[in-house]
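So, here come the structures, one by one.
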Structure 1
Amino acid sequence: MNSQRPRRFDLIAFDWDGTLFDSTRLIVRCIQAAVVDVGGAKPSGSDAAWVIGLGLAEALAKAAPDVPKEKYPELGARYRYHYLQHQDDLVLFDGVLPMLDALHARGHKLAVATGKSRRGLNEALASVELRNRFDASRTADETFGKPHPRMLVELMEELDVPAARTLMVGDTTHDLQLAINAGCASVGVSYGAHEPSGFEVLKPQHVAHSVPSLCEWLLTNA
């Protein structure tokens, strides 16, 4: 890996769940359990996984089309209940910390753009001692859910980096569409929530199949 090549991207923004944090299977189970709790039909694993990356309210609504709107607050509460029972089980994918350190050493600004809530992200960052490894972060509840470009645009404005020098990394089509909507390049990862067969039409620069291979590509090409 050649970490001395000139940078193409000054800012690398990462999705959280399914990209850095190995939480996809837990989120799917929590969505399914929450829908059943409020009387809806249990969504399939693929349907539950597809909504990962959206804002919580939008995700639950799409995963539970038969649940009436007046039950959405209860649905959200049940999701949070199930998630909190197991949030300490979550772990970073192998290789994430060395990758972040290598990118920092190369002078990249690093950010998080996630469909999680601010409270949820702060708890996750604290639990894995990652707070000081990111220059900025945005969550769906303080901007707009993906693929609306606002969270990525705000990160670029805060860190004073133009779209042409910004790269979005994520595991869902929502992340890649977010990059397009914000005028940025993207990289997809195949080990998260969405099947990479849906990535091609969104034209990512690369699709990585593991964190080590993602790190290698970023250090060589970003």
Structure 2
Amino acid sequence: MWMMQIRELKDYVLFDLETTGLSPDTDAIIEISALKVIGGEVVDEFSTLVNPCMHIPYMASSVNGITDDMVQDSPKIDVALRAFAVFIGDSILVGHNIRNFDLRFIQRDAVNILGKPIPNEYVDTLAVARRYLPELSSRSLEALAYHYSISYDGAHRALADCHINKKVYDCLMKEMACPSEAAKALKTCPKCGSIMKKRSGIYGEFWGCSGYPDCRYTEDC
């Protein structure tokens, strides 16, 4: 799976997960939702609770509202993941902070259940927001919704977050079409469009892509 060049997309699948916690080493998926977008419009939805075969901690339930009783009769991850894989097909995936969170859970379970990782390219809207909204102090989905005056009602359930993220991404595409002066001033990776950061190595300072390890582009200072 590769992070693709930051650019405007009209056809993609936007997805979100809810989990029992933050660690892909010890926690499990309890909800998968996705929107299929064609020509910029939502044409289909996918959403399922997942029985994690473990207790859902109170802290997780207090955030997403999902309890043990709610998932008791839901499909287990092997069934849910296969259905999700059929829904996404070979579409480009979009989501918020998916590189460091959602995809780590999805790819772990894909390897265990399907025998291989999901190969789809993806765009992380967190990376897009960092690129085109450098002036914001926070680029969480909630902060971006507030910035664009998008209702955050129902957040922290996967399908609701997908719909919020779709509206945020529509706004971010307008930023891409007409970037601010602050965004124009950023040094960006010519390969994927992420922000370049100055780093230090054994041979001195260099510019490295913030999309590492998905993007390994570097330049000499």
| relative contact order in percent (Cα under 8 Å, 6 or more apart) - structure with the largest value, from 1, 2 | 1
| Identity of the structure behind -9500 (criterion: helix-only ellipticity at 222 nm (-39500 (n - 2.57) for each DSSP H run of 4 or more, over all residues; to 500), calculated), options 1, 2 | 2
| Thinking only about Kirkwood radius over Cα pairs in Å, which of 1, 2 has the largest value? | 2
| Which structure, out of 1, 2, was volume of the Cα convex hull per residue in Å³, for residues 110-197 alone calculated from, if the result is 91? | 1
| For distance in nm of label points 7 Å out along Cα→Cβ at positions 86 and 158 computed as 1.6, the structure of 1, 2 it came from | 2
| task | Assuming 3.6 is distance in nm of label points 7 Å out along Cα→Cβ at positions 46 and 182 as calculated from a single structure, say which of 1, 2 it is. | result | 2
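FYI, it's all coordinate maths here, none of it is from the lab. Fair warning: this is a prediction, and the values are worked out from it, not measured in the lab. Cβ atoms are built from the backbone, for glycine too; each structure is taken alone.
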